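Undergrad: Next up, some structures in C-alpha cells.
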Structure I
Amino acid sequence: MGGIGLWRWWLVLVSLAVCLFGLVMALAGTGGPMEFFAQRIDSVFWGQSGPPPGAAAFQRWIYGAWGGTVAGWGLMMAFIAWVPLGRAERWARNAWAASLALWFVVDTFYSIYCGVWINALLNLALLVAMGLPLVFIWRRVGSAV
C-alpha cells in the first residue's frame, strides 16, 4: 500500500470540497457564494437581463437538486478514497475512474455544447484534481489484492 497515503488524503479532501460545494449550491441557489457562477451561467441563456420569473423558480429547484446530487457524489467519493482506496482495493480505483470519466464526458460535453464555459473550466480543474492522483497511484492499487 506504500505510496498511496498522500494521494488518498488529497482525494478525500478534494471529495469533501466537492461535497461542500454541492451543499452550498443547494442551500444558496443563485445567491451568495454562488452568485459569481450563476451570473455567468445566466448570461449564456438570458443575456444581461437575467432569467424571467418562471425560470428563476426553476433555478431554485434545479440548483437544489443538482447541489444535492453533487454533494452526494462528493461524499461517496470521499468514502471510497478513505476506506477501499486506503486498502488499495482495485474495484475502488476502477469505480473512481469510471465515475470520474462518465461525469466529465457528459457534463463537459453539454457545458461546451450550450456555451457554459465556466462550468467546462471548473470540470477540467476538478478532473485534474481528482484524476491526476489516480494516475499516480494506479499501479499501486490492486497489487495487494
Structure II
Amino acid sequence: MEAIPFSTTLHVRDTCLCLHVQRAARALARRFDNAMKPIGLTNGQFSMMMALNRPQPATMSQVASVLAMDRTTLTAALKVLERRGLIETGTDPKDRRGKLLRLTNNGMTMLSAALPIWTRVHAEIDAELNESFGDDEPNRLRKTLNRIR
C-alpha cells in the first residue's frame, strides 16, 4: 500500500469546501444548542419542529426535503420528539403506508419558547458577520449556500 503524503492531508484540510462548510455548520449548531439547552431543545430538534409548523400535517418526505435529511436519520430523530410528546404521527389517509406528522400542543408551546432564543442568536450571528465582512454578507452567504443543492 502506498502512503499518501502528509502534504496531501494539509491540502485537503485547507481547500475542501465540504469540510469548511461542515465545520461552520457545526459551530453554528453549537451556538444554537447552547442557547436552547435551558429549555431542553437542540438546534436540530428546533429545525424539525419548525418544519412541522404548517397548517396541515406533513409527510415524512416533505419534512425530509425541507431539512435535506434522509428518511432513516429523520425517523430516528423524530422518535425522540414523539417520546417527549412534542410531535405525533398518524397514518396518511391517502397512502396507508405513509405517516403524517404534526406538532402537539406541547410541541407548539416548546416551539414558541424556542423561537425568541433562535431569533436572538440568529441576530447575533448576522451582526457578527456584518461587522466582520460587510453589511450584506449574511444575505450573500445564504444565497450562495442555497445554490449548492
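Bear in mind that the values in this text are calculations on the coordinates, not laboratory data. For clarity, every value in this text was computed on a predicted model and none was experimentally measured. Cβ atoms are built from the backbone, for glycine too; each structure is taken alone.
Undergrad: Rank structures I, II by distance in nm of label points 7 Å out along Cα→Cβ at positions 87 and 111 and report only the one at the top, that is, the highest. Could you put the intermediate results ahead of the total?
TA: Working: I: 3.3; II: 1.0.
Sorting by distance in nm of label points 7 Å out along Cα→Cβ at positions 87 and 111 in descending order puts I first.
Undergrad: Oh, and also: Quick check on the output: 3.4 is distance in nm of label points 7 Å out along Cα→Cβ at positions 63 and 135, derived from one of I, II. Which one produced it? Display every interim value, and only then the final one.
TA: Numbers: I: 3.4; II: 4.1.
It must be structure I, since only it matches.
Undergrad: Right, another one. Taking 18.2 as the value of mean count of other Cβ atoms within 10 Å over residues 7-14 derived from one of the structures shown (I, II), identify that structure. Intermediate values should be presented prior to the final figure.
TA: On the way: I: 18.2; II: 10.0.
That value comes from structure I.
Undergrad: Sticking with this structure for a sec: Matching task: -21500 is the computed value of helix-only ellipticity at 222 nm (-39500 (n - 2.57) for each DSSP H run of 4 or more, over all residues; to 500). Pick the structure from I, II.
TA: Working: I: -27000; II: -21500.
Source structure: II.
Undergrad: Ok, one more. Taking distance in nm of label points 7 Å out along Cα→Cβ at positions 15 and 127 as the criterion, which structure among I, II has the greatest value?
TA: On the way: I: 2.1; II: 3.9.
Structure II comes out on top.
Undergrad: Taking 20 as the value of relative contact order in percent (Cα under 8 Å, 6 or more apart) derived from one of the structures shown (I, II), identify that structure.
TA: II
Undergrad: Can you tell which of I, II yields 11.9 when mean count of other Cβ atoms within 10 Å over residues 23-30 is derived from it? All intermediate terms of the calculation are to be shown ahead of the outcome.
TA: Values: I: 18.2; II: 11.9.
Checking each candidate, the match is II.
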